[in-house]
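Next up: some structures, all given as structure tokens.
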Structure I
Amino acid sequence: MIGPEQTIFRPKGHQGRVIFEAELGIVIGSKCRKINESEAAEYIFGYTCVNDVTAVEFLFEDKAFQQWTRCKGFDTFTPIGPCITTGIDPDGMQVKAVQNGETRKGLSGQ
């Protein structure tokens, strides 16, 4: 995990595709377990931007089992930030990814 504006490095020796998606991250503010959906908002501290980075070919390395951890868990994957926003309605949020000054992919609230 890295911060905003930091460089994402390709896994050593990997020549395949590395893709990304802009997503809204939910920051949990206090311990919770086995809560009802109606209680969930009480445990949310705030929201942040997340860049969900994937080295696609690692997902299919084992044909019997798609391994998401393997393709998303590299050192500089998943940049987050730059801040945590509190007290907002996430349904109205819009998250976008910008690569070299160009908007690429984004996520809009329902």
Structure II
Amino acid sequence: MASYLDLVLPGEIVAQRRKELHMTQTEVAKKMGYRNPNFVSMMESNSSRVPIERCFELADILEMDRIWFLKRVLGDHYPQVSEELFSAASLRRLLDEAEQKEAA
């Protein structure tokens, strides 16, 4: 069985990680404040996207790194934005800008 870390689609990641933690869809749904597991089921089957505004909460519930999961959720919603935000060149540019501001 592949690890959730090997997966790309957020719904597949949610399903795999939930199973690794021996949680039910109902348990995840309740922790997210839903009364029934329908939305979790829809996310896992990729018929509904993981909401960006809930990805940190879901990462915490499933004991995943928040930024790692955000990258996958953003990549599902906005691939170009995700690439720009998380590419090595973009991160280097942000660090350089921060260092320049500190030096000024």
> Ranked by mean count of other Cβ atoms within 10 Å over residues 48-55, which of I, II sits at the highest value?
Replying inline: I
> Can you tell which of I, II yields 16.1, 54 when Rg and Dmax of the Cα atoms in Å is derived from it?
Replying inline: II
>> Tell me which structure, out of I, II, gives -1500 once helix-only ellipticity at 222 nm (-39500 (n - 2.57) for each DSSP H run of 4 or more, over all residues; to 500) is calculated.
In response: I
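Output the label of whichever structure in I, II has the greatest value of distance in nm of label points 7 Å out along Cα→Cβ at positions 72 and 96.
Working: I: 2.4; II: 3.2.
Structure II gives the largest value of distance in nm of label points 7 Å out along Cα→Cβ at positions 72 and 96 among I, II.
On relative contact order in percent (Cα under 8 Å, 6 or more apart), which of the structures labelled I, II is highest? Provide the component values of the computation, followed by the final result.
Details: I: 32; II: 21.
For this comparison of relative contact order in percent (Cα under 8 Å, 6 or more apart), the top structure is I.
Can you spot which of I, II the value 3.6 was calculated from, given it is distance in nm of label points 7 Å out along Cα→Cβ at positions 40 and 80?
Working: I: 1.7; II: 3.6.
Computing distance in nm of label points 7 Å out along Cα→Cβ at positions 40 and 80 on every structure in I, II gives 3.6 only for II.
No lab work stands behind these numbers, since they all come straight from the coordinates. Since we're looking at a predicted model, the values are computed, not measured. Cβ atoms are built from the backbone, for glycine too; each structure is taken alone.
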